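Pasting the structures in now, so scroll down.
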Structure I
């Protein structure tokens, strides 16, 4: 998903972006090719959205993407374990 931070002017549009990022995070966690790059990209998008929501004091989108962020961090940890297990 590609979005501009300037387009997120209110909480409902930020919530739509958060919902789309949840779906993207699930797809990334199931990826088989270029997984590390995809995880890094999706994590960066989630962080940008969270920072914007904190500045504008939107709480619901932050709650929506929190579990997705945790899931991506877990995937990153598993990739690191697999890398050292070779």
Structure II
């Protein structure tokens, strides 16, 4: 008799993997992130009267928390850098 060579599929692991994928690729609203303390690099640059590169460089020097979020903007999804004070 032939032996089974394939392992059984663990349905719980597959569901968890998909859920983790959806959580990592979630889209946010700017207001939702702002309520959590995150401010985008464009707003920082505008308030400090710097270019985007200048604002990014200054935030990097200050070692402020940085994260890239997928944000809905003008009916499209864009990846934008956000910063938050520690």
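Quick rundown of the values:
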{"read-out": "Source structure (of I, II) for relative contact order in percent (Cα under 8 Å, 6 or more apart), computed value 37", "value": "I"}
{"read-out": "FRET efficiency 1/(1 + (r/R0)^6) of positions 13 and 37 (r between Cβ atoms, R0 = 35 Å, to 0.05) derived as 0.80 - corresponding label from I, II", "value": "I"}
{"read-out": "Structure (I, II) behind the derived value 2.6 of distance in nm of label points 7 Å out along Cα→Cβ at positions 5 and 29", "value": "I"}
{"read-out": "Ranking I, II by distance in nm of label points 7 Å out along Cα→Cβ at positions 21 and 77, the structure that comes out highest", "value": "I"}
{"read-out": "At a computed -27000 (helix-only ellipticity at 222 nm (-39500 (n - 2.57) for each DSSP H run of 4 or more, over all residues; to 500)), which of I, II", "value": "I"}
{"read-out": "Which of I, II leads on Kirkwood radius over Cα pairs in Å, largest value", "value": "II"}
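Every number in this text was worked out from the coordinates using simple rules, so none of it is lab data. Remember, predicted model here, so these are calculated numbers, not experimental data. Cβ atoms are built from the backbone, for glycine too; each structure is taken alone.
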